[in-house]
1. Who wins on Cα Rg over 2.2 N^0.38 Å, for residues 41-136 alone among 1, 2, i.e. which is largest?
2. Quick check on the output: -6000 is helix-only ellipticity at 222 nm (-39500 (n - 2.57) for each DSSP H run of 4 or more, over all residues; to 500), derived from one of 1, 2. Which one produced it?
3. Suppose relative contact order in percent (Cα under 8 Å, 6 or more apart) works out to 35; of 1, 2, which structure was it derived from?
4. If semi-axes √(5λ) of the Cα gyration tensor in Å, for residues 17-56 alone is calculated from each of 1, 2, which structure is the one that comes out at 19, 12, 6?
5. Given 0.96 as the derived value for Rg/Rh (Cα atoms, Kirkwood Rh), which of the supplied structures 1, 2 does it correspond to?
Structure 1
Amino acid sequence: MNEVAVIKTTAGEMVIEFWVDVAPKTVENFKKLAREGFYDGTAFHRIVKNFMIQGGDPLTRDAQAEGRWGTGGPGYQIKAEFNNKSHVRGVISMARSQHPDSAGSQFFICLADARFLDRQYTGFGQLIRGDEVLRAIGDTSVTSSNSGEQSKPTSRVGVENIKIIAADSVQ
């Protein structure tokens with residue numbers, strides 16, 4: 001059965017179609033976490049103008065843990081599935097550290113073409129609805145993060161939940 005992810009945020013809903021053909025294990029991991037409610041109550045903790053929005057860190061549920069936001073995960077890492085799909089606006093991909101096989105739960109959605117990431121990050125789907133929501137999140141005002149990057153949202157952009165549903169049930 002063909003399934004999609006409905007990402008319900010405080011800015012509205014985005015619908016993601018999966019690329020099961022090029023990143024089957026990554027898609028399966030994302031669906032599993034979504035079904036377990038892993039992403040519920042998290043936030044997009046990193047927003048880089050004209051580049052991407054990043055979420056999926058369970059630590060973002062806790063304001064006290066803000067200094068560690070961006071370091072959380074599910075307690076395991078998955079193997080990269082680099083592929084030939086390009087990182088263009090609306091593509092969802094796995095965030096990771098320097099090590100190629102270090103992705104877990106964190107993901108990012110491209111706000112613009114970022115082809116320099118191709119074959120270095122696992123793209124696993126693309127936005128099919130909610131571009132205005134992606135734009136609104138991408139336009140969130142930001143300030144300097146701990147690393148000095150202009151990427152820390154000045155207001156919380158929450159992920160209320162991510163539901164995995166049949167693709168043909170999307171209106």
Structure 2
Amino acid sequence: MDKQDFTATIWVEQSPQEVFDAARNFRGWWSEEIEGSTEKLNEVFFYHYKDVHLCKIKLINLIPDKELVYQVIDNQFSFTEDKSEWINTKLIFTISNEGGKTKLLFTHEGLVPEYECYEICIDSWGNYIEKSLFDLITIGEGHPNPKEGDGFNAEIVRKWKLK
């Protein structure tokens with residue numbers, strides 16, 4: 001069976017540079033609960049949603065106004081048996097100018113239907129890319145997960161980040 005990576009595409013009037021800048025601003029469209037740089041090559045950032053989803057992601061390729069490639073270097077879902085899902089997968093943002101519009105193709109390379117998290121993940125990515133990132137690009141404000149304050153298990157998150 002051929003690999004069936006998850007993809008989502010959005011088309012906007014904004015320039016490739018505006019799309020590129022918005023895509024690498026994960027705090028503006030994915031989550032305000034991110035620590036570290038999402039914009040610098042070879043930097044690692046840490047994301048978590050409560051203690052349900054924890055991951056470390058590294059920017060491994062950056063071609064200004066054309067492509068961003070992030071590698072998931074560690075990941076954990078509280079709702080899957082296989083704790084290795086997402087590890088070594090890639091989040092790829094490919095930007096092109098076609099027919100006077102800017103196209104953003106998002107590919108989560110390695111997120112495939114065989115994954116236990118697939119249905120939840122594709123619903124989430126669809127919302128984050130097609131709604132939150134789209135709105136960040138087009139109206140200047142996305143819909144990221146807010147900071148959580150005391151609503152999560154801080155000790156679990158702290159230990160996981162140190163591993």
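Every number in this text was worked out from the coordinates using simple rules, so none of it is lab data. Since we're looking at a predicted model, the values are computed, not measured.
1. 2
2. 2
3. Among 1, 2, the structure yielding 35 for relative contact order in percent (Cα under 8 Å, 6 or more apart) is 1.
4. Structure of origin is 2.
5. On the way: 1: 0.92; 2: 0.96.
The read-out comes from structure 2.
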